[in-house]
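K.L.:
The following blocks contain the structures, represented as structure tokens.
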Structure 1
Amino acid sequence: MPDPSLGEDPTPPDTRAADLPDDPADEVMMPPEGLEVMPPVDVVSVDHAEPSVEPPQDYDSEEFADPVRRLRVHGLFRLPDLSDAGVTDVQRGEPQTLERTYFDTEDLRLARWGVTLQRETAADEAGWVLHLPDGDPVCAAYSDEVPEHFLELTLAFARSASLVPVATVRTQRTVLTLAGEQGQIGQILDDTVSLLDGDDIAARFREVEVRPALPAVLRVLRSVGAVVEQQSTADVAFGPLAHEPCDVPEPVDVDRADSAGAAVTAHMRRHARALLLQDVRVRRDLPDSVHQMRVAARRLRSGLKVFEPLLDYEWAEALRTELGWIAGELGVSRDTEVLQARIDEHADEIGGEYARMIRAVVDPALNEQWRDAREHALSAMVGQRYRAFLDQLVDAAARPMLNEAANGTAEDVLPGLVDKAYRKLAKEVKLLEINGPSEPWHEARIRAKKARYAAEAVAPVLGEDVKKFGKALAQVTELLGDHQDAWVAQNTLKVLAQRPEVDGMSGFSLGLLHQFEFEQEMFNRNDFVELWPSIKHAHKKAQLT
């Protein structure tokens with residue numbers, strides 16, 4: 001259970017998120033009294049480095065192809081002499097029967113995302129195999145029903161639809177072991193594949209697979225009529241529906257002459273896809289996944305605010321509420337992780353025995369908070385509210401509710417929206433004082449993030465100067481984000497130092513680090529003063545007015 005001295009709000013997180021103001025940036029953030037100092041949703045940003053929402057990954061289903069070559073052959077095919085390919089002996093194994101049942105939604109939502117889920121049975125083994133867009137297959141022991149873990153891993157794609165058997169394939173396989181002068185060099189799998197429709201055979205074909213892909217063997221096989229098979233067995237079983245676009249299509253390129261609504265749609269689809277793909281990575285606890293999913297939610301939420309004049313207001317606000325909720329659910333674990341890394345790194349700057357005493361107090365407290373936060377986030381991501389949110393997000397990305405203003409050209413409509421976000425930032429900057437309180441600096445950071453997201457959302461349409469403006473604003477969010485981290489660290493250290501079990505020397509060590517973080521906050525302010533003129537220059541070059 002969380003330590004009550006951390007000052008955790010006993011209100012359920014769902015309730016806290018629901019009570020947020022429509023725009024958290026309209027309220028000044030006040031320092032909390034407990035350790036959980038990270039403000040809700042848009043008011044916190046310790047994730048400053050955002051090179052991209054979607055990491056550079058290839059989500060094409062070809063990624064999952066085995067490192068073999070599969071060739072289609074006719075029914076009476078006989079293995080030719082392979083001596084010219086360096087094969088000195090071929091040993092034929094006993095035939096075996098394999099059965100594979102594919103599970104998907106009735107409209108093949110998984111397949112259209114490049115995901116396959118299958119239950120396999122053979123003479124000596126059986127189990128489940130799930131191929132996901134983020135790496136190696138995931139396996140599970142045999143069961144009659146889809147494993148609960150697999151239902152969670154596919155939730156972002158299947159959403160509210162049930163997973164049911166959609167195809168069954170029975171394979172009669174003979175393994176041919178190939179030997180050369182130095183011993184075994186590979187195998188050929190000789191498969192007769194039957195697609196079943198109940199107890200009937202709907203289709204049958206024969207194919208061979210060469211493992212590994214021995215070029216000389218492949219050349220001989222092709223010389224006697226074997227042809228390279230481009231489709232997987234799953235492709236053949238599912239038919240053309242599996243190659244239809246998924247529920248959130250790839251965004252199309254938009255230029256200045258296109259409608260502003262087309263730019264909004266492209267933005268929604270780009271970041272909705274990122275969020276759904278990161279959902280799977282979060283559940284698998286893959287590196288940077290929480291950060292990337294949270295960034296996708298933030299970009300969507302900010303985009304809905306920037307593009308508000310082009311959208312149905314109630315529709316956009318309803319989606320913004322849910323995006324704020326899920327960003328908040330993900331936020332505590334990520335913020336705690338970043339905070340602990342910062343404190344540990346800066347403890348090394350203090351050095352010596354002081355660093356050890358700092359870690360002895362900080363690490364156990366933040367480790368517990370991180371575990372509790374992650375468990376809560378994963379629990380939220382299987383709840384009914386999240387399931388409804390996924391349907392809401394997919395529908396929004398596919399068919400955003402645009403109003404008549406969205407019919408104007410991107411060139412005419414979008415620059416003013418970005419300029420409006422920048423001018424709100426510039427207004428906040430005028431209120432900043434080097435030796436003043438922290439809250440106005442936090443407000444400026446929030447405005448900077450919104451202006452940055454606005455610029456980045458339209459940069460693909462408006463061109464290089466707007467892209468450069470977005471990059472300039474990224475420097476602001478990075479700098480003011482570090483300023484925020486320093487403030488959060490100071491409050492955390494202050495709360496921990498007041499714990500009754502913290503002895504005098506440990507409290508003194510925490511005080512040394514507190515002073516270090518205060519100095520970092522002041523350094524950030526001076527750096528911002530030097531940076532701001534270049535931001536004004538980038539805004540001028542972007543020609544948004």
Structure 2
Amino acid sequence: MLHVEDSEDDEGLLLLELRRAGYRPSSVRVETQAAFLAALEEGSWEIVISDHTLPQYSGMQALRDLRARGGDIPFILVSGTIGEALAVDAMKAGAQDYVLKGDLTRLPAAIERELREAALREEQAKMRERLMISERMASAGMLAAGVAHEINNPLAIAALNVDTSAEALARAAALANLMKSRGSGAAAALSQELAELVAPLEDAREALKRIRDIVHDVKLFSRQNEEMVGTVDLRRVADSSARMAWNEIRHRAKLVKRYEEIPLVQANESRLGQVVLNLLVNAAQAMPDSYPSRNEISIATKTAEDGSAVLEVADNGSGIPKENLERVFDAFFTTKPIGVGTGLGLAICRGIVLELGGRIELESEVGRGTSFRIILPPGRASEVVAKAAPVDPSHERARVLVVDDEVPLGRALERLLRVHHDVTVLTGGEDAIRRIGHGDPFDVILLDVMMPDVSGMRVYDEVRAVDPEQAERIVFLTGGAFAPSAREFLDRVSNPKLEKPVEMGNLLLLIDEVVTRGVRKRQNG
């Protein structure tokens with residue numbers, strides 16, 4: 001309590017009344033403006049009680065000084081004599097209450113009320129801050145998702161054309177080598193020139209793969225449908241989170257991954273990614289940036305004895321003091337400097353993990369580091385499609401229809417696939433409906449979900465109505481940004497889905513699987 005009072009006797013009477021009411025006040029008395037302002041800077045006060053009139057100061061001036069400083073410290077005016085007009089002026093200026101010195105019995109109740117209301121105002125302010133943070137994050141997520149979606153098609157075009165160029169280069173090099181072996185000097189020179197192109201193309205491939213990973217991670221962490229739950233591999237989530245946190249980590253510590261086999265879990269991949277990302281950023285920020293070679297952050301996965309999936313993020317940083325261990329998961333608790341953290345991260349992390357039926361454990365020792373363990377129950381068994389290397393289809397050439405409104409992407413897919421299949425490219429859903437409706441058969445239909453004229457969803461429904469077997473051969477190409485109706489549609493249909501930008505190996509493998517499934521179905525009659 002900060003007490004603005006020039007009389008020691010009056011201070012004694014006020015403290016006596018508070019002790020009678022059960023308070024044990026820690027009080028500092030000041031008499032001048034300079035002393036009052038210095039005390040405000042040096043201490044953290046729950047309440048200010050001020051006499052109305054002092055020889056070198058006044059209660060009204062103290063109130064103005066307090067409010068000018070900002071904050072929400074309750075202010076109660078105490079006076080021997082105060083008229084109704086002065087009382088009204090004080091309340092208008094921001095005083096919470098006024099009490100007459102001749103009747104201090106009302107003071108303890110006034111203090112109790114104001115402390116309770118101040119705590120309520122503080123909690124409401126924190127909730128408003130949390131809401132604003134949530135809204136800003138949602139807006140940023142929508143923007144990021146839109147940007148990632150717009151990058152997808154040009155990225156897919158570039159990646160597919162590089163893959164096609166690499167394949168063409170390999171064929172040309174093989175032909176040149178054949179001619180060289182037959183004694184052609186020109187072929188020898190051509191072979192040398194073609195060999196010089198291999199490294200630049202591989203570098204371009206690697207750069208595009210890095211961009212593809214970045215786009216995937218941005219879409220993962222900005223996905224708007226946070227209620228969608230599916231089977232998730234914690235190692236994949238950890239890799240995405242590590243890439244997102246890499247700029248924070250790289251200048252502070254080395255990152256070590258220790259992955260063991262673990263079961264898949266039932267979770268929302270985006271929200272789980274937020275948890276791991278937060279733990280990684282916290283670990284990085286616990287590290288001094290002066291000796292990055294000595295600092296280590298590790299991500300480890302393992303299967304617990306009860307079959308649960310465990311993901312651990314550990315660091316050898318500064319550690320957490322014992323007195324803070326019980327508070328780190330409390331909302332708005334933070335030891336970071338102002339502007340660096342809100343104190344919401346770990347509270348949100350624990351909430352997400354608990355919602356998934358899991359738990360989060362913490363071990364820390366000052367000077368040795370900190371370890372967070374996410375423990376989640378195993379999910380139900382699911383089919384997992386792994387990344388595939390380019391394959392040579394084992395079946396005969398198939399008829400493939402590509403339906404995508406992005407003309408360069410259609411051309412890129414045609415150039416890639418025509419080596420293996422007979423390809424038809426259409427740029428509109430209406431053309432696809434008409435073509436299939438006229439009985440034109442295709443072994444595989446690569447169909448973009450979101451198109452401006454007629455969506456892939458409508459194409460599917462129309463085709464299914466006239467030719468259910470053709471509808472089963474549809475593979476949906478998705479850009480990752482969906483309206484709710486599109487998300488519901490993709491959850492409902494069982495057709496394969498490929499997310500743009502597609503990888504050549506995965507695409508060829510999936511086409512092979514669809515064709516093989518169709519052949520078997522026809523053979524079984």
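None of the figures in this text is laboratory data; all of them are computed from the coordinates on show. Not measured: the values here are computed from a predicted model. Cβ atoms are built from the backbone, for glycine too; each structure is taken alone.
K.L.:
Taking relative contact order in percent (Cα under 8 Å, 6 or more apart) for each of 1, 2, which is largest?
P.N.:
1
K.L.:
So, one more: If mean count of other Cβ atoms within 10 Å over residues 348-355 computes to 17.6, which of 1, 2 did it come from?
P.N.:
2
K.L.:
Separate question: For distance in nm of label points 7 Å out along Cα→Cβ at positions 372 and 508, find whichever of 1, 2 sits highest and give me its label.
P.N.:
Biggest value here belongs to 2.
K.L.:
Here's a follow-up. Using the calculated result 68, 27, 22 for semi-axes √(5λ) of the Cα gyration tensor in Å, pick out the matching structure from 1, 2.
P.N.:
2
K.L.:
Turning to a different aspect of this structure: With mean count of other Cβ atoms within 10 Å over residues 116-123 as the yardstick, tell me which of 1, 2 scores highest.
P.N.:
The maximum falls on structure 1.
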